Structure P
Amino acid sequence: MDLYHTTDMDGISELNPDDERMEELIQQLDMPDFDEADHPDLALVHDVSGWSLTLYPNGVVTYENFDDDDDQPRYMTGIKRDKALHLWKALARGDIEGLKQLPWLRDEV
């Protein structure tokens, strides 16, 4: 199993959380005071590859590689919580190529 970690709304990181814990973290997006949190998004980073999925309460998900400055971030909108969990599980498994095949949008620079 590859090393991955999450970062919650308080900026606290957890190494290799299981599926149940990931679901609990994603539920933070629906907390009434989430927008006022120190870290108003949730992220899962696949440490080996540098790929990250960041979740926002409005249903936006970004997919980007922090280790590759030339790779432009991708994003999707309208992502429900169960789909967000599915995406996180895929990244935790290291399914980088499978995630890249999804219908991501990119802003042109």
Structure Q
Amino acid sequence: MTMGQSLRYVRRGVQGVVRQNFDWDIITDRSVVHITAGEVAFGTTEATPVTPGQNSYYHLGAAPVWVSNVSPHRNEFSGQAGGVEYLLHVDWTSPLDVAVTITVEDAVPVEIQGY
């Protein structure tokens, strides 16, 4: 069984559809990348903080928040950094703060057709 690596960051004041790019050297164009997003509020819900610390918590509001068009990239011939581009959607009347979690699986797909 393979594991993956995840990281989380917050984008402030997101509204509408916003194109995002996150460079991470473990990502290649064959990587399996999962991205989740959700509205957050600032503060903590932990009585005893643990490492790594997190100064926000997820808030289940009424706003639809989602990610689409996840596109891992790395061009080894041009020296391009590895990373992932995606579209972050916040369908709400005012800007919201959103936490994005990117998870990269350790294994590449067992088969890639049309290569």
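Consider the structures P, Q: one of them gives 3.6 for distance in nm of label points 7 Å out along Cα→Cβ at positions 21 and 93 as calculated from the coordinates. Say which.
Of the structures listed, the value fits Q.
Suppose you compute P(r) over Cα pairs in 5 Å bins from 0, in percent for every structure in P, Q: which one lands on 2, 12, 25, 26, 21, 10, 3, 0?
P
Consider the structures P, Q: one of them gives 54 for percent of Cα pairs over 14 Å apart, for residues 13-60 alone as calculated from the coordinates. Say which.
Source structure: P.
For which of P, Q does helix-only ellipticity at 222 nm (-39500 (n - 2.57) for each DSSP H run of 4 or more, over all residues; to 500), calculated from the coordinates, equal -7000?
Answer for the origin of the read-out: P.
When relative contact order in percent (Cα under 8 Å, 6 or more apart) is calculated, the result is 24; to which of the structures P, Q does this value belong?
P
We did not get these values from a lab; they are worked out from the coordinates using the rules stated. Small disclaimer: the values here were computed from a predicted structure and weren't measured. Cβ atoms are built from the backbone, for glycine too; each structure is taken alone.
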